[in-house]
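Quick heads-up: structures coming right below.
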Structure I
Amino acid sequence: MDFPWLTAIGAVPLVGAVAVALLPKAFAPRARHVALGVSLLTFALTLVTAFKFDVSSASAFQFTELEPWIRQFGVSYALGVNGIGLLMVVLSTVLVPVCVLAAWNEVSADRAKLFFGLVLVLETMMVGVFVARDLFLFYVFFEAMLIPVYFLIGTFGGAQRRYAAVKFLIYSLVGGLVMLVAVIGLYANGPGGEHGFLISNLTGLTFSSVTLERLLFVGFFFAFAVKAPIWPVHTWLPDAAAEAPIGVAVLLVGVLDKVGTFGMLTLCLPMFPHASRWAAPVVLALAVVSVLYGALLAIGQTDLKRLIAYTSISHFGFIVLGIFAMTSSGQAGSTLYMFNHGFSTAALLLVAGMLIVRRGGSQQIGDYGGLQRSTPLLAGGFLLAGLSSLALPGMSSFVSEFLVLAGTFTRYPVAAVLGTLGIVLAALYILLTYQKMFTGPAKEYAAGWHDMSAREIWVIAPLIAVIIAVGFYPKPLLDAINPAISRTMQQVGVTDPAPSVAGVQSVDGGTK
């Protein structure tokens, strides 16, 4: 039997969480060391799995595991990843040790066990949702990840932490309950049997009516739209991101939100191809509104963390735009965008967290100014992360944003043109924020500030390295993504629009 790589990647953080919980009180401060070691081991296992991944067969699911779980209901313990899922697992397992390092001195010793234990439990849930190939199992992970996030925000967040945690939970639960109805409806129309909830067995079904397929699609899409989030079900994100500890905000915006767009691409489209094509114009309109609305609200923010949250709403609009443009370059760009956004937003949030700690907890942009001279490394880190966020050429986000817009333009040119305005607005909210916080005369407090410590450099440096490396050489990632996208396009029953050149004569004398 082959080694169960995906089970190991998911189980190691859970075992680590148990180990953290069992630490004697005298060793409670060591919880951060255990969490860092466990998260690095998880990343090492992911790295080995990534190197063993066969790119030539990237359209098929690899490292598959299949065992009966609840036979009476046809539920299986089924795991597997293609190129899309693998990228999301890599993103998750990279950001967790980074967030552990970022929270190293931010959590008091007496609460370290709870905080780092919950972070490790959350890592298991994040990995699980990206590798589950049984719909019931996917739903379990989809809902279970709410629990550690709720307690991390509600226990360790800011002044309005309880409000933000409850709002996050209510939005997510409502979306999840709507999805549960759709899951049951889909299973009732499936083949049933011992493996009745396998996603492969629920893909390509013939529904009894067009209306039924559309209703089931809406059930899944609504849950994923809340999780993503896109307008108008986005309002929980600014509150949650603003009140969450920085490490938790990074995982929330950098990874958890990707579950929504991941579900749209890997579940909604293949399982409901006709309904997906039917809904595409409306979804594209919502995506364009998200791009522009998120960017405009980001420009007007005075709270740094809320600003970054609104930029993410704009970016998720781009991701959804590429998914429902129904072109291979658009969907490949969206998948790459999910990966790249995780790193650029994580870097932006982490630098913001370092600044907030130095300023006594203030998140107000107006409380900063003139930091470029006294803290050049912090200023440089913020600028590089911001330039990636606005998709500057040479940064990773540029490649993905270009693919999304180019792929959208070939089928929906108006949506692509409107979406392009988001790039202009992104330059405004990033550069204006940098100007306010880092240029101009230094404020009194800035003179005695210290720049990045060695630990903080280790937190930011890997993220900046990935941003630049992928910006210049995205080919390995696209090689893993493209076969999976081609398979999705086949399942949906769409092909890329053929290029048309006016006046070119065909062999039979016609005009193409």
Structure II
Amino acid sequence: MQVDILFIHPADHKKTYQDLSKEFSAIATPVWTSLLANCTRNKGYATVIYDVNIQGWDENTAREILSKYNPRLIVMMVYGHNPSASTQTMPAAGRVARDIKKYNREIPIAMGGIHPSALPEQTLQEEDIDFVIQGEGPYTIEGLILYLKGREDIRNIRGLWFRDNNLISFTLPAPLVKDLDKELDGYAWDLLPDINNYRAHNMHCFQDFERSNKDDFSDLRSPYATMNTSLGCPYSCSYCCINAVFGKPGIRYWSLDKVVSWIDTLVNKYRVRNIRFDDELFILSPERVEKFCDLIIERGYDLNIWVYGRVDTIQERLLKKLKKAGINWVCLGIESGNQRVRDSVNKNIKKDIKDITRMLQANGIYVLGNFMFGLPEDDLSTMEETFKLAMDLNCEFINFYSAMAYPGSKLYEWFFQKKKYFPKSWNGFSQLGYETQPLPTNYVSAREVLQFRDEAFYKYYTNSVYLNMIKNKFGDKVRKHLEKMIEIKIKRRLIDNPEVITKESLK
């Protein structure tokens, strides 16, 4: 058997999430991999997906899958469970590439995604691969297949980085996909391992835990699917790398008829109820959101959807329809409790954060609050301000992040000249990993940032006001589940062995 393209979704769930990976984190369907695999299959190319998250990877895997599929081309789109997780996935992607080349150096490997698009030349230099795909990928991948079949000049393939007589060359930027409905018209869910192997994040199903008969609640969290209804973001927050693939801020949409047809498939063919929309801003256009809700309500589906929105794009008139359509969770990027700190990274929030949070909750919608410690203008007092805001909001779930200069973000550009402050490996960009190393701020060291984040996380999830709210809203099973979660010790090299970094402060 020979296939044209073997897509490999790289991952190292255990290293990324440590012991939280066993029960508490999600295992998401790979959005870009399944989008592009569907695209190449539709164009007549024999296509296969191998998902390391589900199917595993060891020293024998490369030999087994290459023997089975004999691919003309291997493609790895390096993404994680959220856009910024692309960089932390690079070590896993690098290992896959090295293992494949160790077994057979002749099979070409192309690597794409946010991190490779942000650092294409460096990626080609550092990794044991043949090509880097800069941009969205569909035109570049098809060009590579035609080139490998002797039907295309490599210099005509747009969006491609390659070696030419040991020199690294680039062709021209690839255009963005103009018609998403026609060119990226669906997801190859049928090429993934059994969709029942994917599971929602623990909090995504809190409202259902009382119905579960299992300790890990897997009967409620699976099957699970992630998908996009739009691409890109029109905003330019300095810490965000989402637009590295697209080249500039902006947003493009699939038609709602197309989006709802995918949901029809998930519900009727795969029996999926839990869905996360990976759009940076699902709640942006009120008219579009309302029409989407109407289409879902008409169908009478019992869905459990998680979406992302900005504080200042939430409109009260939509909330009842959001809830009725099954949008139970809205993730808000709050980031900091200090206006000056937010302004310094171009995160301008024009509405009252508490008012919007309370408004969502009053309509039966649960709030996942995202907060960030260690932005450039943060000091201990502003980080405490952020923590106090999180405690006051008492969201049903929170994420506390350490600020990172992700490749593709403005923060990366600002700090690039200060390489001594960067992690020594891409593992350091993992938020929950052992090697995690956030940036120092203008006033606080990297170690202090990380220690503040970890202590804040513990305080939030052991706070009696929060736990009582959780018990009242979701029941005792969720409270006990959270108590079990907070018992898991996340190990940190920077905290456990502070001597590993001798100079962190920018002062």
Structure III
Amino acid sequence: MTRLTAATLKSPPPQLRVPAYDRTTVTPGIVHIGIGAFHRAHMAAYVDDLLATDLSWGIVGASLRRPDTKDALAPQDFLYTIAVRDAAGAPWRGIGSVLDVMDANTQRAELIALMASPAIRIVSLTVTEKGYCYDPATGVLDEKHSDIIHDLAHPDEPVSAPGLIAAALDQRRRAGIAPFTVMSCDNLPSNGKTCGRIVRRFTELRSPELAAWVAANVQFPSTMVDRIVPATTDADSGIVRDAAGIEDAWPIMTEPFTQWVIEDDFASGRPAFEAAGAQMVEEVEAYELMKLRMLNGSHSTLAYLGYLTGHQYVSDAIGDPAIRKLIHGLMTEEAMPTLPMPRADLERYRDALLARFANPALKHRTWQIAMDGSQKLPQRLLGTIRDQLKVGGSFTRLALGVAGWMRYITGTDETGAPIEVNDPMAIRLRGTADTDGPNSARLSRELLEVTEIFGTDLAANGPFSEEVATHLAELFANGAAATVAKVAG
């Protein structure tokens, strides 16, 4: 079996679509921090299309925590395959836009030097919510975060994304080089503004001169990204081997739908993203809010309740009539009234989401979506709840989503089997759950008092706290399936 490498591109298997450019002539213009599966299915695919006409925008990826991606892709010259899967099958495509992947733990100085070079005009990020070292309840830098404390004490040896960006920008400032644009592609509210606020505050703490230069020169455009990308499994690698005729250590499986909305605000130029299908706009917030509250909010609710109901995959969960009715109602009656978009557009988006969730070929695990809930809830569910509370609107399904998270993080499912809770606050949250045991009223009260997640207002809001407590009690007493069916109506 042929291993995917640069040599494969000279005589590819007939099933494999290969890049339409000479990869040896591509030069890097983008450094992407956090080069996980989503980036490789989304932004890297857009850039791959653009390289056919502009070879100066190749991507160098950077991994902040683990060298997994580098180790997997280096032997195949950083090429990989994407399979766009639906019930009809999967066309196979080789992506060549990623030129290298650097491990920040062992190549920190080299990575900062690359980011400081004039050729790099964009530094983009998909580091997930927790990678910004911020308080998700307030959207500001967490100045007590261990990584931030380290980076301020060791500015030339940063371990965080804000510290790494600041170190590279400072080198450019000192050398008289124009700044790069910092482009967040994470699911944060107003992600460009949030990222800018975090980086600017970090530079204020690091150096007044750097802070002034960043404030005057660096742009942080907001984006909205949308594509469902399940974690790759060993079975997926086998599918690529059998169907596409190549060995790929880390292929990507994704859905046909893809969307990228970008605020057109770049400091040092940009590729013609619109030529690859991205939407360049003046304001991205409306699109972003729609996606956060309808797709992401529904996804998280579905993940916790689907997992507790025994559904391993999203398609199975949404195939459950009660869960589907619950999610349809959450989007229609609770999320859509908070959004500044025409109702007809929102209804079309809702129906498209339900169809995407039901894609049987996309093995998206509920456990994967359930990760990092303490970081996701403020953006995905709690903002919508706050808006509904202001106007006296419905929030019962959203509150059930919150209660589902509380039940999930206890670490034991309804059969008594352990749940692997993957969350940066897992130890603290699990400690609360272990202390409280089956006392659901106390558990909901103490979790709502975790201000890093819920702020100070929601625990004090009687209707909301009572609704969550009621749902959580029913999840413990009656189970997820019965509780979902009752709330769905």
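Values in this text are rule-based calculations from the coordinates and carry no lab data. Not measured: the values here are computed from a predicted model. Cβ atoms are built from the backbone, for glycine too; each structure is taken alone.
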Working back from 4.0 (distance in nm of label points 7 Å out along Cα→Cβ at positions 152 and 264, computed), options I, II, III, answer is structure III
Structure from which -22500 was derived, helix-only ellipticity at 222 nm (-39500 (n - 2.57) for each DSSP H run of 4 or more, over all residues; to 500), options I, II, III: I
